[in-house]
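Dropping the structures in below, format is structure tokens.
Any read-out appearing in this document is the output of simple, stated calculations on the displayed coordinates, not a laboratory observation. Everything numeric in this text was worked out from a predicted model, so none of it was measured. Cβ atoms are built from the backbone, for glycine too; each structure is taken alone.
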Structure I
């Protein structure tokens, strides 16, 4: 086992365990059905209690990322790459698990004053500047999504970070901020001149508009994200059961 936990880190042990498990979920061997190490084995390797490890596992089981069964152990849930309402993955994780190579066509960082809606979401004054990140991403031959993200000042971003790397991994590794909860609003829009130019489509062509509110494990807001997708590039599914 090549994973480890930093017992001197200010990040809680259960949060570090959760991050480690998320990385394991994305690995090919576990995607292909390999069973996770037992709780006893993994807790011993990481030098944490089973209750601490179980707290992390339970959260991922609740999210639908892991399936745990008696006698057979813990495995990655089938269909984890689907964008289900109870199964949130970052864009980079989704694309990696689908086997899709992603290219960053543009990345822009700036400091802006929030509008009233964003200021209210972050519970900050409208005269306090926040970091804005814009990304144009897609397959190597064409872009298919334009993202705009705003970050709470509490996150501690300087603007000098490498924003071409997976965002949530960077936040966890460099700022000890773990994104654990996403609330979303999905709607359809007609592309305006700006979005049409970015996605290389005609003005008024349909785009899927996704507004995402991201929170840490304390349910404090950390990111306000807007995504504009080509209508033929993204399918959002909802699964319900009784």
Structure II
């Protein structure tokens, strides 16, 4: 089995990500939000910096999102933590055997991931949740470095069309072949190239998708279980022998 990266290497990358100031618009926005704060979190100290990836250094599945939420990860300092999208995602990760608990509320809440790593294509909270192409491209080297330190990843689960596009760009930036014709995004879309991890699509667990029923818990569970199977992982304990 390919050895996982030393914790010190991942910690060093995290320190570099957290100190990043490449995108002036995103720096200004994330810091403004952290100063002004939402009324519900007025008594909290916001993280207000770029968000590093989080999870198991030996992960076989990498979950790739869009960007931190202004009052979610930009507040808590951990990807998909502290907002409704994260509540939906981590509950599904727990049901499918990837997470030690069904909720993620803070960086120090004791949550652990098993065989999974969660990260985002853009590391800073963007205005209106819409990073520019230049900001997207400025963050790409962080994803390349992160993937290089996660050598056991066999599946990249793309949460939304933006993440799907980012994963295709990541392949090329990491020195893998560009996929032709360009694979179309969709929930359950799968590309299994000869080189590099498989790409699996899922609708993003945004409130727009989960409140309207476009993405249901059963749908997200199914795609996470597919990711387990594609990565060669055993089914979660409750499903073994079913």
Worksheet entry | Among I, II, structure where distance in nm of label points 7 Å out along Cα→Cβ at positions 73 and 193 as derived comes to 2.3 | II
Worksheet item: For which of the structures I, II does the calculation of relative contact order in percent (Cα under 8 Å, 6 or more apart) return 15?
Response: I
Fill in: Ranking I, II by mean projected area of the Cα convex hull in nm², the structure that comes out highest
I
Worksheet item: If Cα extents along the principal axes in Å, for residues 153-208 alone is computed to be 35, 22, 16, which of I, II is the source?
Response: II
Practice prompt. Taking -8000 as the value of helix-only ellipticity at 222 nm (-39500 (n - 2.57) for each DSSP H run of 4 or more, over all residues; to 500) derived from one of the structures shown (I, II), identify that structure.
Written response: I
